[in-house]
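In the part that follows, the structures are each spelled out as structure tokens.
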Structure 1
Amino acid sequence: MTPRHRQTVSYLIERFRDAGIAPRAQWGQCFLTDLNLVELLVKTADVRSTDVVLEVGTGTGSVTALVAARAAAVVTVEVDPALFQLASEELHAMERVRMFNADALAGKNRLNPEVLEAVQQELDAAPSRTFKLVANLPYHVATPVITSLLALERPPRTMTVTIQKELADRITAQPGTKDYGALSLWVQSQCHVDVVRRMPPSVFWPRPKVHSAMVHVVLDDALRGRLADRAFFHDFVRAMFLHRRKFLRSQLVSAVGDRLDKSDVDALLTRLGLDTGLRAEQLDGATMLRLCDAVRAAER
């Protein structure tokens with residue numbers, strides 16, 4: 001990291017003052033100022049010369065610069081025009097960086113197609129290239145970005161990100177806990193997740209009101225291959241957690257009642273040996289997948 005990109009609190013305050021701008025809370029702008037953690041983020045991502053890295057939230061270009069020194073290419077997205085201009089001044093000489101002043105999302109749960117096309121172009125430039133996500137993710141887009149990336153036919157091999165601790169807890173939650181839900185199942189059905197570091201508000205500027213976590217998510221082809229229909233599974237688990245306190249039979253009837261009648265649901269649960277008095281939050285990933293596949297087969 002060159003001195004120009006040493007994202008300390010004093011550097012940021014001076015840089016923002018000179019540019020006549022201020023962090024904008026509505027876009028979740030909190031900048032990671034602990035330089036050791038910035039280095040840890042990139043080190044954990046294990047960025048290599050064959051990697052195409054997507055970064056959501058360019059910020060001042062601090063992480064971008066570190067990643068670009070290692071990667072084949074970086075596609076970085078910043079929604080704030082003022083920050084985009086500031087980062088452009090820092091990164092203009094870096095030929096491996098493609099910058100977008102845009103929202104990473106095109107709608108609530110869909111990634112910006114222009115950004116995805118840029119990533120695909122870089123991946124297609126050489127057969128050995130690998131897709132990774134490395135980012136200090138803005139809190140308000142973290143969930144849809146992670147969720148949508150895993151829905152792609154060619155998702156990132158790894159996602160190394162800083163996110164709200166509450167989100168990290170949900171992603172890593174185990175059955176029977178309060179944080180376990182559709183997001184836990186969606187991620188864990190395809191990936192292994194490691195919480196690298198829990199981080200207090202003091203390592204960011206401005207300080208957020210919540211704690212954060214750095215997580216490393218690794219795609220597992222064997223796990224992902226068990227999902228016969230990823231879109232169906234995604235919709236199914238979301239429906240199964242719409243009313244967490246409902247018992248399994250009632251929730252399943254609510255989720256598929258427009259396609260299967262109650263007798264079909266009862267027969268299906270009996271065949272799978274599932275206690276109707278359970279709740280969805282008590283089912284582990286393998287059991288939920290068996291239930292999903294049985295529902296999908298019954299609907300044909």
Structure 2
Amino acid sequence: MRAVPVDDIMAAVIKKVGVIGAGQMGNGIAHVAALAGFDVVLNDVSADRLKSGMATINGNLARQVSKKVVTEDAKTQALSRIVAAEKFDDLADCDLVIETAVEKEEVKRKIFHELCAILKPEAIVASDTSSISITRLAAATDRPERFIGIHFMNPVPLMELVELIRGIATDDSTFEAAKEFVAKLGKQVAVSEDFPAFIVNRILLPMINEAIYTLYEGVGNVEAIDAAMKLGAHHPMGPLELADFIGLDTCLSIMQVLHEGLADSKYRPCPLLVKYVEAGWLGRKTQRGFYDYRGAKPVPTR
């Protein structure tokens with residue numbers, strides 16, 4: 001692969017953005033990027049997930065139009081900027097590609113290995129990982145200097161914050177380009193050092209894990225725990241309801257990263273969380289978690 005002159009790197013401007021994964025995070029990132037004027041290629045190996053992701057974007061934009069957050073014309077323009085693609089080859093001319101795959105390091109490393117083979121040398125590669133080392137992921141690519149963590153909050157169209165995480169090799173031009181990209185999306189940046197789970201999830205997930213321990217130990221039931229934090233601490237969503245929204249498999253993955261990365265027993269995942277994940281009760285996405293979502297109204301499962 002040819003070396004990229006420094007001047008070319010400094011002059012690189014992000015115009016076309018690739019997003020790998022059409023799930024909750026991926027379609028949200030595609031939505032805000034297209035609305036901000038970027039051309040977007042939304043990639044997924046599953047045609048059904050791509051179709052579902054595009055339908056979600058359309059629905060969320062329509063909701064924004066109904067609330068007068070965006071105009072009908074802005075919605076139409078945004079949708080016209082998004083192209084759905086099942087192959088990595090369609091990402092070849094992107095200036096920035098953001099990976100939003102499942103929170104498993106081996107999956108992400110495989111994606112980066114295949115992706116970098118087709119990308120132009122000056123393209124920036126980013127991960128939306130919520131906990132995994134950016135330095136370690138960058139080392140699995142051919143461009144650690146052009147690799148960065150861009151961690152969006154869920155739901156992406158509504159949440160104002162984006163964490164930016166530099167790996168040990170991330171260069172200044174990559175960081176500045178990522179910061180400018182986030183600003184164009186109308187989001188605020190919080191810069192985090194490359195430590196397990198970064199800032200938000202280092203604080204949030206142990207709180208959720210402790211709520212699960214509180215349930216596990218019989219201190220309170222699901223309804224009592226969620227009501228306590230909503231009414232007693234003015235949280236907009238109870239911790240168990242939030243865990244279901246995030247996905248219990250993702251919660252477990254982040255707690256495992258914290259536990260293994262920091263070697264502190266306070267981050268030990270609650271056995272009840274492990275049991276729910278083993279049962280396949282992952283929250284809203286599987287219709288059962290700490291609540292059962294199969295009826296007209298969510299019902300606690302404990």
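A short reminder: the numbers here are calculations on the coordinates, not readings from a lab. Owing to the predicted nature of the structure, the values given are computational and were not obtained by experimental measurement. Cβ atoms are built from the backbone, for glycine too; each structure is taken alone.
Each of 1, 2 could give FRET efficiency 1/(1 + (r/R0)^6) of positions 61 and 205 (r between Cβ atoms, R0 = 25 Å, to 0.05), but the derived value 0.25 comes from 2. Here the criterion is distance in nm of label points 7 Å out along Cα→Cβ at positions 133 and 165, and among 1, 2 the highest value is seen for 1. Assuming 3.9 is distance in nm of label points 7 Å out along Cα→Cβ at positions 85 and 213 as calculated from a single structure, say which of 1, 2 it is. It traces back to 1. Match the computed value 88 of volume of the Cα convex hull per residue in Å³, for residues 125-172 alone to one of the structures 1, 2, and report its label. Comparing all candidates, it corresponds to 1.
With mean count of other Cβ atoms within 10 Å over residues 37-44 derived from the coordinates and found to be 22.4, which of 1, 2 does the value describe? Going through each structure in turn, the value belongs to 2. Matching task: 6.0 is the computed value of distance in nm of label points 7 Å out along Cα→Cβ at positions 13 and 269. Pick the structure from 1, 2. Attributed to the structure labelled 1.
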